[in-house]
1. One of I, II was used to compute FRET efficiency 1/(1 + (r/R0)^6) of positions 9 and 33 (r between Cβ atoms, R0 = 30 Å, to 0.05), and the result was 0.65. Which label is that?
2. Can you spot which of I, II the value 14.2 was calculated from, given it is Kirkwood radius over Cα pairs in Å?
3. If you work out relative contact order in percent (Cα under 8 Å, 6 or more apart) for I, II, which one comes out largest?
4. I, II: which one has helix-only ellipticity at 222 nm (-39500 (n - 2.57) for each DSSP H run of 4 or more, over all residues; to 500), as calculated, at -16000?
5. Thinking of I, II, which structure, once FRET efficiency 1/(1 + (r/R0)^6) of positions 17 and 73 (r between Cβ atoms, R0 = 30 Å, to 0.05) is computed, gives back 1.00?
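Computed from the coordinates by the stated procedures, all read-outs in this text should not be read as laboratory data. Model, not experiment: these values are computed from the prediction. Cβ atoms are built from the backbone, for glycine too; each structure is taken alone.
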Structure I
Amino acid sequence: MPSFSDQVIGSVEEAYEEQLDEQDHECENCGSTDIEYTINISRDGSADGEGECTACGEQVEVEIDDDDARGELRAIQDQIESLEDTLDDF
């Protein structure tokens, strides 16, 4: 079973993928909109991504708005720290 941290990162990654899918990227080389994304997420929730056209292999420039996810990740980290503090009190 994946760790809680891996589950959170997975959820954030899914949100970024949805965000990129909604942006309707188009390959400048062949015009295809079938783009495969690679998303790199750091521990603070910031992210960068790359896109590759599945039709011709051309790299497609993508931008990720990571402000919301970083805020959500920080809130989750705060909750975890609070729970750890509570457990320490027992």
Structure II
Amino acid sequence: MTSLAPFLTMSIEHLDFNDQDAQDEIIRMMERNCAIAALLDGSMHPDDLLDLLEAQGLDPVQYVNEVDSNVDWIIRNLCPGRVLDL
């Protein structure tokens, strides 16, 4: 896998975050992105990732839809007629 970008999550920020809240969110984002990498290499079950996303306040269905949209955009715009090495 050369790029996890279409699958990764970003940090979730709120206006009332203090420095500790921001640091905690970065840690949660890293946990999510490590879990996504584990899913993509086959060492994590999809349900476990979806449970983690939900436990961290993300909508798993929205995540799946966003990944689908990201991958579709890449296929249509960046590599028409070529095999992707994602």
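1. Checking each candidate, the match is I.
2. II
3. Across I, II, relative contact order in percent (Cα under 8 Å, 6 or more apart) peaks for II.
4. I
5. I
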